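These notes open a run of structures that come right after.
The numbers here are math on the coordinates, done by the rules we state, and not lab data. Computed from a prediction, not measured in an experiment: that's the story for all the values here. Cβ atoms are built from the backbone, for glycine too; each structure is taken alone.
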Structure 1
């Protein structure tokens, strides 16, 4: 059984994951409006991953016989309309999510909550991948520059991303 403090912290993380999903969906809509449908698809897949992350936390609370409390999701804020600044925002956002996940691990360690430590380790590993993906996209943007041809190639490549989110939260 997890402490109430841990339940509250995980519920906060659920909200943060849902905000992340909402942010990526808004970014996808903007990129689609600007004709970057491949980047829009990449961001839409990211939306689905973030929702999966939120629901995985919720399932963990259910498994611990704890209450899941959904809170208001803030309106996503971003102003970027160009590809590079948008992915700089993505990377900064993911770095913030990583810090938030580490806070949960720190609490789990302080409380000697071994089940949550084991559970949250998956998210720590996932955040390494999330930051790596954003960094690699930024590196590719730097390689192609701001040329129309380069952005076309990047847009096409990112549009090939397939959803990798499992449908059953209990089978991961």
Structure 2
């Protein structure tokens, strides 16, 4: 997703500062938390509202985050509000998270199955991703009964659809293209 230069620059500055201060893990947790909180519709509205004054935004955000995040993260939020860039906060959180994961050699992957998978299967998929992509895998699982069986795996830009639903679609498409039986 192209979000422009503003979130990238703030995230890069925060990343480099956290790295130099040896607080990358703490700020990573902070930015995950900030990103989750920014998904709340009322917080999103607060960040985007041109009517609410910067001082009120700072006060509300300090109340929400003040005791739960580091001083470095809080100072970034204050700076963004001061500069009128608070609406970019969710994008900065995402960009910072992606930058940190890349720095740590972690690849986020998703596995969709029709039924929940066991720990043994999950571990096997993580090991397979680690070996194939030469990276540590952070596997997010989800269940979608609509795929009927099999799995859908996404790693970076790679997409493997080994679901029964996609196979049935392919067969249906092949059969519908034939008029003479």
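Summary table below
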| read-out | value |
| --- | --- |
| Winner on mean count of other Cβ atoms within 10 Å over residues 77-84 once structures 1, 2 are ranked, highest first | 2 |
| Entry that produces -26000 once helix-only ellipticity at 222 nm (-39500 (n - 2.57) for each DSSP H run of 4 or more, over all residues; to 500) is calculated, selected from 1, 2 | 1 |
| When relative contact order in percent (Cα under 8 Å, 6 or more apart) is computed for each of 1, 2, the largest belongs to | 1 |
| With volume of the Cα convex hull per residue in Å³ derived as 181, matching label from 1, 2 | 2 |
| Label whose coordinates, when FRET efficiency 1/(1 + (r/R0)^6) of positions 37 and 149 (r between Cβ atoms, R0 = 30 Å, to 0.05) is calculated, return 0.95 (choices 1, 2) | 1 |
| Comparison of 1, 2 - label where Rg/Rh (Cα atoms, Kirkwood Rh), for residues 5-60 alone is highest | 1 |
| Answer label among 1, 2 for the case where distance in nm of label points 7 Å out along Cα→Cβ at positions 21 and 125, calculated from the coordinates, equals 3.7 | 2 |
